[in-house]
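Participant: Please find the structures below.
Read the figures in this text as sums done on the coordinates, not as results from a lab. Fair warning: this is a prediction, and the values are worked out from it, not measured in the lab.
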Structure 1
C-alpha cells in the first residue's frame, strides 16, 4: 500500500487530516505512533477547526521536519534548506489544489470546535480524503527521490 493510500485509509478510519498523513509514515519516523497521533491531533480542521492551514499540509510538513529537519538553533544552512523544502512541498500542494488554506479548500467559513460526524454525506461533500492523499503522495514522492531505497 502506498503512503497516499494509507493516509486516505487513516482518514476514513477517523483520524484527522494531519494525523492521517503523519501516521502513514510512522514506520519511517523516529517516534512511536501514539506520540505521532498526539503531536498531530491539534492540527485537524486547519488547526483546531479554525480553518487555517490545511491539516493535511501540516501533517506533510511534520513528516518533512522529522525526516529532513534540524535541531541545532545555529544551523542556518540547514534551516534555509528545510524552509526551501517547506515552500516547495506547500507550493506543489497549492498548485494541485488551489490553496493550502482549509476554509478555501472546503469552501466553508470558520467553524465551531465540535467535529462533524463522519457519515456518507460528510465524505460526499468534503474533499478531505483526496487532500490527505495528495499531501501524503507529495511527501512520499519527495522522500523516494531524496532517499531512494538501497538495493540489497
Structure 2
C-alpha cells in the first residue's frame, strides 16, 4: 500500500491527522509505533483542536525532524537546514490546498475548536477533507524523501 493510502486509512481508523501521516512513515523512524502515536497525538485538529497548523503538515514536519535533525550536534546550520525542509514541504501542501491552517482547510465543515473530540461517524467522514489531506501530505512527503534520496524514486521501501 502506498504511503498516501496508508495515511488515509490511518485517519479512517481513528487516528488524528498528525498521527496518520507520521505512522505512514513508521518504517523509516527509530521510534516504536506506540511512541510515534504518543508524540504526534497533540497535533490533531490543528494542535489540540485549536485549528492552527494542519496536523497533516505537522506530521510531515515531525517525520522530517526524526529523519534529518542531528540532536547530538545542534547548530544554527542544523536548525536552518531542518526549517528549510519543513518550509519546502509546507509550501507544496499550501500550493495544493491554498493553506496550511486547519481552520481554513475545514471552513464550511462546522468544525469547532471545542476541546472535545468528535465521534468518528459516517457523517463526520462525509463532511471532513481530512482523509484526503492526510493522503496528500504523505504523498508530498514521500515525493520529497525520494528527491532527497531517503526513499528510492517512486519507492515504497525504506532507506
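Participant: To test your reading of the models, identify which of 1, 2 gives -17000 for helix-only ellipticity at 222 nm (-39500 (n - 2.57) for each DSSP H run of 4 or more, over all residues; to 500) when calculated.
Facilitator: Derived from 2, not from the others.
Participant: Here's something else I'd like to know. For Rg and Dmax of the Cα atoms in Å, the calculated result is 15.1, 48, so let me know which of 1, 2 that is. Intermediate results must be reported in sequence, preceding the final value.
Facilitator: On the way: 1: 15.3, 51; 2: 15.1, 48.
Derived from the structure labelled 2.
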